[in-house]
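K.L.:
Below you'll find a set of structures to go through.
Only the coordinates and a few stated rules stand behind these numbers; no lab work does. Because the structure is a prediction, the values reported are computed rather than measured. Cβ atoms are built from the backbone, for glycine too; each structure is taken alone.
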Structure I
Amino acid sequence: MTARFVGVAGLPRAGSTLLCQLLGEHPEIHCEGHSSPLCNSLLATRRFISDDQFFLSQLDVQFDTTYAHLRSAMGGFLRGWYGDCDKPVVVDKNRAWLHCIELLLHLDPEARLLISIRELGQIYGSVESQHQKTILMDFIDHLADYDRFGRADQLFAKDKSIGAPLSSIQAVQDLPQTVKERLFFVKFEDLVSQPKETMSRIYAWLEVAPHSIDPNLLTVRPHESDSHYRHKYLHRQQGSISPPNRHEIPPRIQNQIEQACGWYYEWFYPKNR
């Protein structure tokens, strides 16, 4: 039996590592927890095959058959990545899944996506706090030389670590309703303050058996490489859940974030308006 596919995407510092840790507590769910190269591999395959002249010539001769071969092959790659999984549900974490959700559903119409979100000022604050602890090292995209306001502005740019997944979330409004139904937004604040209730809703949406987690007794698994992110985005797992301390954000930066991302607050945090 092929496992049902669930992707985890969303914003950085928004609880995707904790979410995967909690998903892995369920006996019916296989979740390795760290980011996977599967999504990147599918996107690379699409780019490569679209430039291959021999493949393109085959489309000229027999488009339907050749395209069916491609769909079968890429679908087989998707399913084969976790081909040795013996659980009914498999979870794959990659921030790009939301960006290419239509590609994913083209290959697997039953796939679902969990999307981690958080109040944006606190996301920025979490990143900036970690930067101050490692200030002698630069970011992977070289933001250390900016001042705090400039660094915040850069982080929210459409090609940067906060702005890129944020743009993918905003683009959800343009998706057909049938695609939107495959998405579930998970608030970080709910996950850390009401983990049992939040996970119960997620388990129900995933259509797995009810399962009660113990927030004070969690399995700690290997996490992804923090050095890849220059230790600016930590992915450590803990044996218990406790809400983090609130980050103090300069008013000018908080106001700029809320003004620039008003749509986000209207969707998810209307009380902040």
Structure II
Amino acid sequence: MNNSFYLQEKNGVITLKCRAFDEIEGLRYGFSTRHGGVSPGDYASMSFSYQKESEEIVDENFRLFCAANGLPFESLVLTHQTHTNHVAAVDEAYKNRGRDRTLRETDGVVTAAAGLGLICFTADCVPILMVEPEARVVAAVHAGWRGTVRSIAAEAVSKMVALGADPQKILAAIGPSIGPCHFEVGAEVQAEFTARFGEALPYQKSNREGHSMVDLWAANRLVLQEAGVLKEHIFTAKICTFCNNSDYYSHRYTNGRRGSLIGAIAMEE
């Protein structure tokens, strides 16, 4: 784990935190771990998958996580993620609607509305939380490999700028995801990364013929920098979900028998 990050335990809920974000007044955020919830079996114990578990269990996990991190349980915006580069800007109309799940084909959310919690779901894909402290604009982004090559992080920055953010003042935290040690891809996927990033993201050969290793963390840092975010404002946890599957859900490690992690962010009212 990068020393820019640390684990916080509160009421049994263990959350990954970014030190730079802690310095921002009124910011409430966190990356979940597997620990501190009520999910059983393969999903133990803090899973956020409404597709795989009952609404009562997932709501309770949200309630526990929100209580531990000061997030607005009755004003959360959740998306139906489909590996797009679509980012939605949401406003006060989403307040007090519970865990709203009406946004379809959306993999990122931004807002300038205080008291509104933004959620992204992952289990190997890259979660990115962003904040512009002066404009008080926040974002939560799910960057799968398709979203990464289609620059979803830059789309989020663009939406933040439209709400008054200065890209050079944006801070970005890249949370736990599958690392360059385990994200092995075939030739077709590698071709997409090579076409998008070229020599900026060097080819890394795999031990398997016709396969290669891709660094999603580096790729998303490049996308953020292209969008105007300063290199020194990008913080990467460097936690591989595959390597650390006892603490974080990994789709690849479990062949899909897993729960879902979240990245969550809000500005306090």
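K.L.:
Among the shown structures I, II, from which was the value 6, 27, 33, 23, 9, 2, 0 of P(r) over Cα pairs in 10 Å bins from 0, in percent calculated? Spell out each step's value before the answer.
P.N.:
Values: I: 6, 27, 33, 23, 9, 2, 0; II: 8, 33, 38, 18, 3, 0.
Derived from the structure labelled I.
K.L.:
Assign the value 25, 17, 12, calculated as semi-axes √(5λ) of the Cα gyration tensor in Å, for residues 179-234 alone, to the correct structure from I, II.
P.N.:
Label of the source structure: I.
K.L.:
Here's another thing I want to ask about it. Taking relative contact order in percent (Cα under 8 Å, 6 or more apart) as the quantity of interest, name the structure among I, II where it is greatest.
P.N.:
Details: I: 28; II: 23.
Evaluating relative contact order in percent (Cα under 8 Å, 6 or more apart) on every structure, the highest lands on I.
K.L.:
A further question on this structure: Tell me which of I, II gives -13000 when you compute helix-only ellipticity at 222 nm (-39500 (n - 2.57) for each DSSP H run of 4 or more, over all residues; to 500).
P.N.:
The read-out was computed on structure I.
K.L.:
Please compute FRET efficiency 1/(1 + (r/R0)^6) of positions 91 and 187 (r between Cβ atoms, R0 = 30 Å, to 0.05) for structures I, II and give me the label with the greatest value.
P.N.:
Numbers: I: 0.95; II: 0.10.
When FRET efficiency 1/(1 + (r/R0)^6) of positions 91 and 187 (r between Cβ atoms, R0 = 30 Å, to 0.05) is computed for each of I, II, structure I gives the biggest number.
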